[in-house]
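Below, each structure is written out as structure tokens.
Read the figures in this text as sums done on the coordinates, not as results from a lab. Computed from a prediction, not measured in an experiment: that's the story for all the values here. Cβ atoms are built from the backbone, for glycine too; each structure is taken alone.
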Structure P
Amino acid sequence: MASARTLSYQTTGVLDNSQLGLSALLKWVNATAEFRSTGQGRRVVDVGFFASVVEITDTLGLALCTDGVGSKVLVAEMLRRYDTIGIDCVAMNVNDAICVGAEPISFLDYIAIERATPEILEQIAHGLYRGAELAGVSIVGGEISQIPDIIKGPRPGSGLDLVGMCAAIVPLDQIILGEDVSPGDVIVGVRSSGVHSNGLTLARKALFEVGGLKVDQFMTELSCTVGDELLRPTDIYVRPVMDLLKKQRVPVRALVNITSDGFLNLPRIKAAVGFRLDTLPEPQPIFRLIQGLGRVPEPEMYRVFNMGIGFCLIVPDAVKVLRAVEETFAAHRFETHMIGKVVADERKRVSLPKQNLVGEGQEFRYGHVDSDARS
């Protein structure tokens with residue numbers, strides 16, 4: 001348990017899935033599969049992966065996912081700048097959809113707002129447009145709900161929430177769930193733009209409440225203000241991933257979006273294997289600033305944040321394949337790193353040797369994976 005001098009997600013009031021009672025919710029959600037047990041609408045991918053897939057025809061699946069921007073909207077409210085959170089909203093959804101090998105095609109948005117104004121709505125829409133452009137999707141509809149009795153912001157009338165839903169298509173015989181991942185495969189990490197849209201509750205607490213920084217304060221180590229850094233949009237990885245899968249037909253064995261839970265998203269793939277990340281690049285300065293000011297323990301940093309890697313691909317250890325991944329992402333101006341390898345470990349642990357961390361379940365702890373996890 002963290003001391004009074006350290007910060008964690010739990011001390012900020014954010015609960016994990018076990019505390020939320022997620023199992024009770026899923027009991028009822030999973031029971032609805034019987035309502036469409038055959039034919040169109042039949043669930044092909046179980047609830048709990050990055051995106052769900054339902055059958056549309058005998059050969060085609062529809063991938064669906066939904067996510068929001070979270071408390072990043074509070075930073076936008078602090079700065080009174082809403083033109084980038086729409087990008088985040090699209091990114092959080094399409095980056096999940098591509099994890100099953102699906103091509104995003106359409107998007108819906110939901111804006112819950114305390115008091116709607118043309119200026120705020122236009123700024124949000126501008127970001128949604130830019131996100132859709134980067135992802136290659138059309139926004140086919142949405143909903144605006146003005147609910148001042150529910151949504152409250154830091155200033156009167158300023159509260160809002162932004163959520164999206166993505167629809168994507170994938171041939172049923174080309175769904176990627178990671179069943180074929182095996183020891184020796186290479187884990188390629190794609191550099192993130194920064195914090196993305198996860199962990200902002202902890203970041204705000206560390207930087208503003210504990211650290212005493214101002215949202216418009218310029219920080220030399222960031223080369224920008226704190227607020228500008230936190231509002232840096234989430235990267236969208238759709239185009240390079242689709243190029244690899246559809247144009248080059250590179251044998252990608254798993255795709256993992258590094259969002260909440262950080263590298264603990266890797267064990268969500270189907271294969272019962274472990275992950276040894278021994279060549280991670282140095283995280284961007286914002287992460288060390290959060291950690292230092294908030295006295296956030298290293299295991300908590302790696303549990304909550306992406307720590308500089310926004311997306312992972314698991315591919316065979318072949319020179320031709322690795323070169324194709326690197327060159328394709330570089331062509332789209334993304335930086336990639338070979339951050340580790342898949343190892344034999346039925347417990348599906350994630351080891352970070354340089355950080356002396358081992359992740360299992362929903363937490364990282366100090367230590368090393370024992371000898372039963374070998375490459």
Structure Q
Amino acid sequence: MQIDSIEVFHVALPRKQPQETVARPLDTLETVLVRMQSGQTVGWGEAGPGNAPVASAEWAAGVFGCLRDWLVPAISGTVVDSGDDLQQRLAPFRGNRFAKAALDTAWWDLQARLQGQPLHQLLGPERQAVEVGVTFDQMDSVDDFLSGIGRALDAGFSRVGLKLRPGWDVFMVDAVRKEYPIGTLHADAEGALGLEHMEMLCRFDDFTLAMIEQPLPADDLVGHAMVQEAVRTPICLDESITDLAQAEMALELKSCQFVNLKPGRVGGLTTALAIHNACHENCVPCWVGATPQSAIGQRFGLALAAKANCTYPADFFPSEDLLRQDLARPLVPARDQSDGKMRIQLWSEPGIGTEPDQELLDKYCLARAKAD
């Protein structure tokens with residue numbers, strides 16, 4: 001495939017509510033979009049690491065600069081025949097996985113459009129609709145927290161994720177499980193615990209959780225293996241899985257029984273697919289997490305979640321709850337009449353089946369760069 005031109009957009013979408021960070025409240029969600037063209041066909045990609053280097057070492061402004069100054073000039077005007085070919089060309093640049101993911105996802109969308117196939121069909125799906133779940137973070141009121149979970153379960157969401165925070169851990173999970181004894185729940189520590197919290201981790205065995213997500217820091221694969229050996233509850237790795245080598249090491253050490261796949265975190269769909277396949281070969285199921293992003297980036301995760309080994313409901317962040325205005329119409333779940341579960345029906349149009357509204361893209365664009 002000849003890459004004729006690439007354009008990069010640094011965008012700030014208005015939030016409905018400010019996001020509190022250690023530095024300052026954030027009124028916008030910053031993200032980076034890539035427009036990749038071959039002949040008359042255009043593909044779109046997105047990387048959403050967030051406004052600040054908090055959730056990861058990358059942030060939107062840095063991703064934009066890396067793409068503009070380094071990655072895009074290395075790709076534009078060349079022939080890229082596969083996702084692996086693209087990743088090899090980007091390999092000399094260390095890290096910067098979200099920046100690489102923006103290019104990688106755009107390449108996959110472009111490839112699917114050139115072949116006239118929906119992206120999820122090109123990836124080889126096992127399903128035409130993706131089961132989804134929701135996640136709840138700490139609230140001021142336990143009653144409000146429990147009520148929100150109840151509404152989600154009543155609506156048909158297949159599972160609920162619970163964010164663990166200091167002082168909002170065992171007692172919270174205990175309260176939720178007592179209120180909803182048969183709901184599918186998992187807890188996410190986001191790497192905040194250590195081996196000194198082994199007693200707490202063992203106590204989670206009392207609550208029949210589907211998994212405990214990322215209990216220890218990302219680089220502690222050996223510690224996770226020790227925890228998994230000590231507890232009955234499956235351990236899921238999220239932030240630990242940054243590339244195929246890390247995934248293979250985790251599988252070798254038996255550090256987990258689940259893997260959370262995020263295309264942006266691992267450098268794009270190409271690497272995410274390789275990790276999915278490695279997990280499948282080792283009988284370790286996956287599921288697809290999500291980060292706040294526009295309706296463009298949402299579709300890459302959904303396409304990946306249709307794969308055979310993605311057996312746990314994917315993350316879903318309602319765009320209408322997060323943003324005042326999105327760049328495209330987001331896909332929303334509907335209750336399946338056959339079993340009452342909330343699923344997102346996948347699209348039939350080529351590629352990701354949508355593109356940004358040009359007027360909105362121009363309106364919210366902070367900076368742009370183009371290479372032919």
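For the read-out distance in nm of label points 7 Å out along Cα→Cβ at positions 98 and 346, a value of 3.5 was computed from one structure; give its label from P, Q. Before the final figure, lay out each step's value.
Working: P: 3.5; Q: 2.7.
Value 3.5 for distance in nm of label points 7 Å out along Cα→Cβ at positions 98 and 346 corresponds to P out of P, Q.
Which structure, out of P, Q, was semi-axes √(5λ) of the Cα gyration tensor in Å derived from, given a value of 33, 22, 20?
Numbers: P: 30, 27, 20; Q: 33, 22, 20.
Attributed to the structure labelled Q.
For relative contact order in percent (Cα under 8 Å, 6 or more apart), the calculated result is 22, so let me know which of P, Q that is. Please list the in-between numbers first.
Values: P: 19; Q: 22.
The read-out comes from structure Q.
Thinking only about FRET efficiency 1/(1 + (r/R0)^6) of positions 58 and 146 (r between Cβ atoms, R0 = 35 Å, to 0.05), which of P, Q has the largest value? Walk me through the numbers on the way to the answer.
Details: P: 0.20; Q: 0.50.
Of structures P, Q, the maximum of FRET efficiency 1/(1 + (r/R0)^6) of positions 58 and 146 (r between Cβ atoms, R0 = 35 Å, to 0.05) occurs in Q.
Taking mean count of other Cβ atoms within 10 Å over residues 90-97 from the coordinates of each of P, Q, which one would give 14.6?
Numbers: P: 29.4; Q: 14.6.
Computed on structure Q.
To which of P, Q does the computed value -10000 (helix-only ellipticity at 222 nm (-39500 (n - 2.57) for each DSSP H run of 4 or more, over all residues; to 500)) belong? Write down the numbers at each step before the final one.
Details: P: -7500; Q: -10000.
Attributed to the structure labelled Q.
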